[in-house]
Structure 1
């Protein structure tokens, strides 16, 4: 009788629990990085948004090593001293929707491959520099806002874009995603 061993049951339950925990840790890690970058301080005494993010991390029982790594990434360095770059990737989703993905990475080749994979699996393509940027302008908060919004009526394209955004958000390096179309998540 396969599949009825105690070890197999434990392995399956632990795998599901670890996946949930990983998703939570990833989102909290992103909150910490953003709080450090926007507050320009790694000291919670002087950075209230970091204090809130650290409280969320403690509530979720996030390991101190992960918290420290997120703080260092927010400051723009890794533990080994490698600097972290902010890179804007441009591409087109299903239906020709322009997309800008802002990533903070210590390894641009790995991040480009992850982003390209997410685009290609969801009827999109990664573009060259300047291919989608002309439809956006920098906003006051440092992000992008679309100057030429589009409307997308094709339900399959909308679902494909949702799937792509979900896949992109799973990447630890991706900070923000900007699109020329409004899609409720």
Structure 2
């Protein structure tokens, strides 16, 4: 069984565009900025043996305010500069959709494709719905807290931090503790 780190896209890998305290995705590759330390953090996860799977809600496509081509161009760019195993995208704007976080559909899809041990895996996100999707999939959860004007994860994530590099240090330490206890 493989272990994975599931990562939200906007606010975790690249800077979210914050308006009135709420995060929004970049409109294009030109508008996208990879956050500081992300490349090294992703490489550390790869070196530690984790699959790195991006799971992202992109409902603006269903809403007609973004094109699928623009989202895929952003994903192609991310995959060309970061060691990402796979990107899974939910384009639905329906909260009942099994793929739309907080539902765990994208994580479960990756689990089937990559034979992932979810209990040994982690979900990192900057919104309550990311944490809840990880919890529903039986993963450990990490909340990157930017202080958005929206609900916080309830109950709290297993770990709360300010950026992906901090999250990765915690995850690798947790994995090492688990390996020590297992031997």
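Out of 1, 2, choose the structure whose coordinates give FRET efficiency 1/(1 + (r/R0)^6) of positions 51 and 123 (r between Cβ atoms, R0 = 25 Å, to 0.05) equal to 0.05 when calculated.
1
Tell me which of 1, 2 gives -11000 when you compute helix-only ellipticity at 222 nm (-39500 (n - 2.57) for each DSSP H run of 4 or more, over all residues; to 500).
Structure of origin is 2.
Could you figure out which one of 1, 2 the value 2.8 for distance in nm of label points 7 Å out along Cα→Cβ at positions 107 and 147 was computed from?
2
If Cα Rg over 2.2 N^0.38 Å comes out at 1.18 when worked out from the coordinates, which of 1, 2 was used?
1
Which structure, out of 1, 2, was relative contact order in percent (Cα under 8 Å, 6 or more apart) calculated from, if the result is 24?
2
Bear in mind these aren't lab numbers, they're just calculated from the coordinates by the rules spelled out. Note that the structure is a prediction, hence the values are computed from the model and not measured. Cβ atoms are built from the backbone, for glycine too; each structure is taken alone.
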